[in-house]
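Nothing in this text is a laboratory measurement; each read-out follows from the coordinates by a stated rule. Bear in mind the structure is a predicted one, so any value in this text is a computation, not a measurement. Cβ atoms are built from the backbone, for glycine too; each structure is taken alone.
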Structure P
Amino acid sequence: MSKPTPLVNMQVPWEEALRAVVGPEALLTDPEKLMVYECDALTLEKKIPQAVVLPASVEEVAEVVRICAVHKLPIIPRGAGTSLSGAVLAVDGGITICLSRMQKVLEVDFENRRALVEAGCVNAWITRAVQSKGLFYAPDPSSQFACTLGGNVATNSGGPHTLKYGVTTNHVLGYEMVLPDGEIVWLGTTPDGGEDQDGLDLRGAGIGSEGMFGIVTRVLVKLVPKPQVFKTFLAVFETVEDASRTVGDIIKAGIVPGALEMMDQLITRAIEEAYHFGFPLDAGALLIIELDGAEAGMDAQVQQVEAICNQNEAREIRLAQSEEERTQLWKCRKRAFGAIGRISPNYLTQDGVVPRSKLPAIMDFIRQTSEKVGLRIPNVFHAGDGNIHPLILFDERDPDEVKRAVQAGEEILEKCLEMGGSVSGEHGIGVEKVDFMAKQFTKADLQAMLDVRQVFDPEQRCNPDKMFPTSKRCADFMIRKQAPA
């Protein structure tokens, strides 16, 4: 770890000290510029930070963090701001440390199938850097053309293809982190192939900690060989129930697709209006089923999947006839949230999880909730994982619609817990779901999590007011919910 500079003391104002470290162009204090950082993709919650710092190296990150530690300033790590739970909200002010300038693929080790990247590297850029050698980086959030690796680590991001390949924690070998006191540590496998510690899996503990342990600066990721062949289906069903049964039957048959996604009629119409793929607008539900792997034996799997779809009353089964058609289909799926802008000013999305056998029941509950609150709720989600994504459509200019949208989201998450599921499959808890933590976990569970956090951040200055129901954010949120509209 490098030595602190003379800037790290109370005699030098924090603005002056930060400016000296990163340069005047990389310190934002103007209110108009700070508005860009007032929220993430959860636009219902907004708070402007005291300043935004854009460091260009781990050394600058560490120095910035030390200055904030001396001045007792909260620090909020931020990547591209694509998170959907308010994970980068500056609840009580503080300094947002944005890693967007640290975006390089630093090294690629083709022989050992791994790559070292900076935290601000965009997810899709990793595959772009290695695909010529027949490799790819498997976790693929729908925002993969914008979201960054530091944020992926913070929320343990998933995506359509993690049904087969696993989420971020299954593909991160190790990472560098700047702790809240400015110390630089490495957790997990180091770039030279060594392990930094024995015993506890600190690497795993930090993945999914939502930036509350420190600031991730470099990540060592695992690369995966590209499958020999892809077979990508679009299966058309009259009802969500038929499509849901198909999902369960495919998994029960021992087939693990690369991806298994569902879209209901409302989201299908929005996507078709935006991108003109040729989706049938009168279908109750569509499944995107992608098989991948060795060419040997693939035809038998294709026949089995087609038979299962037909057994569940599929009215049409289309098989992508080219790589171009497959790519276009996936582009439409991953742009689904963007297509909502054509039919609604705002949306609130949840990412609860239910057992696959409960998919028909939760979809029926979402339909009932939509009717109850008088708001449209299209659905596009990772059906193979039971990871739902209802998009509650509303207009934030109407306070009553906002209230009903929040109510619908909470009732859906309550139902997920009632069905034996979880309140988050990949978006994280952030500020949005803090009051659900006490419903999903016991007091002992929560205390154990807080104890682990205390080891990394004794002063709780690193991304404060997130995740835990004891936070100030939770208290503020409950007061807001109870206030008259």
Structure Q
Amino acid sequence: MPHVITQSCCSDASCTFACPVNAIHPTPDEPGFATAEMLYVDPDTCVDCGACVTACPVEAIGPAHRLPAEHKVYIEINRALSAADPANAALDNPDPGSRSRPPMALAVPPKRLRSREGDEVSVGIVGSGPAAMYAADELLRYGNVTVDVYEKLSVPYGLARFGVAPDHKRTRRVSELFDVVSKDPRFHMHLNTTIGTDVTIEQLRERHDAVVIAVGASTDRKIGIEGEDLPGVGSATDFVAWYNGRPDHTGETFDLSQKRVVIVGNGNVALDAARILTAEPHELDDTTIAPEALAALAESQVEEVLIVARRGPEHSAFTLPEMLGLTDERTVTVDPDPEVAESLAAGSDSELVARKLALLESLPTTPTVGEGRRVRMRYLTTPATIETGDEGLVLRAKHTTTGEDLELPAGLVLTSVGYRGRPVPGLPFDEQRGVLPNKSGRVLGEDGEPLPGVYVTGWIKRGPNGFIGTNKTDSQETVAAFAADVALGVVTSRPAPRERGGRLAKLLRG
């Protein structure tokens, strides 16, 4: 296989557009792209040109013969994913001229927007995370568009900066792309600006021709059990924000004085938290971890992190690359449970799920005493209550299928069962889905019709799914809708560039 995608794939999809022979799948216009854990290179199609290597923003692609030993496993994973994809039956003799391309709605925009009035088109973006910055990048491809970004924190880039683990250095490099966007003279960033407090959506709509909401899904889903609000119970998201030095989490504390931490949920965030909790301090010295977090972890007494999942291993929420990275670096065990063992042995028709199960089945069930810090995976465990125990907390649970009562003592309990969007003051909100109601990125009003000039992208648009790079294609759809509305006169530009002063600027200055 000439080239291979490795564990830090962010699903940005730049590689799919760069590839001249359509060797990388799924592309944004193919089924399954939005939910794909990782892309793969078809070994029979790749011509070893290296265009994808240059296009990848997180250095996740490389020639197979040059991969380090710990990444050799991805050669077989890429090959297996390609073989398991029925779509590849039509790719035996690919025609470079017919390579898969994004649909017309997602095509690279023309040089300038055709506006019925004036020339300059001003767009305000609320939020500065990946969805916001990808949207800004798409908008600035039009030479007559200016972009103002409004961010509530004192530093930008959201989850790209504060949600990625500090030891995932390559993944964090996506922020360098956003730095390039920020240097555009038509781009302006307004930090420490909270919508609903410092400025309203209505004021932004008065100021700009269009407004794009890109605030993400900023709250954690609750488990919904008694004791969830006890001291010593927190969210893995807050823990990640703390060790990444997010400004609004400075000064927080987490009890690391007990031997065990329990994490409820087994997605990538849970695995990130477990890896940091079980790391030796010297492993984090050359990372971007917050100094106060590094100091606290250096004094940590934690010896074991227990990851609890309600369902069986076939429903594991973590991605295969994330688990491979954890098992490469840590002692990871799976609790000996007959039903779990049966699920592992049964396998799966899905190539990625089957490989997850095979990896879990290969792990020990009883670690040797004295192996140091470890991570335990416990499946089929449904939380019931959290109580104060003699030494810290006790998570009381039941075996999901047998109903057996379980008692899991811990010094700290972190929940990691997903995210949820919050209402944006001044706009309709879908309480059931936790998103702004929209159609192809156009925010819908109470009457179900699009609000002129108001758009949405990212998790607050589609819900908390996908990876950092998934926001790129999501933002392309939203910007395509905006461009179409400008051409139709739904969004109208002012006849001349506006001064950046005025009432809104005075409000922001206080």
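Can you tell which of P, Q yields 2.1 when distance in nm of label points 7 Å out along Cα→Cβ at positions 337 and 449 is derived from it? Structure P accounts for this read-out. Looking across P, Q, the calculation of helix-only ellipticity at 222 nm (-39500 (n - 2.57) for each DSSP H run of 4 or more, over all residues; to 500) that yields -8000 traces back to Q. For the set P, Q, ranking by Cα Rg over 2.2 N^0.38 Å, for residues 257-408 alone places P highest. Which one of P, Q has P(r) over Cα pairs in 10 Å bins from 0, in percent, for residues 321-416 alone, as calculated from the coordinates, equal to 15, 43, 29, 10, 2? The correct label is P. Assign the value 0.45, calculated as FRET efficiency 1/(1 + (r/R0)^6) of positions 233 and 377 (r between Cβ atoms, R0 = 25 Å, to 0.05), to the correct structure from P, Q. This value belongs to structure P. When FRET efficiency 1/(1 + (r/R0)^6) of positions 73 and 273 (r between Cβ atoms, R0 = 35 Å, to 0.05) is calculated for each of P, Q, the greatest value falls to Q.
For structures P, Q, which has the highest computed value of FRET efficiency 1/(1 + (r/R0)^6) of positions 225 and 401 (r between Cβ atoms, R0 = 25 Å, to 0.05)?
Q
If relative contact order in percent (Cα under 8 Å, 6 or more apart) is computed to be 20, which of P, Q is the source? All intermediate terms of the calculation are to be shown ahead of the outcome.
On the way: P: 14; Q: 20.
Source structure: Q.
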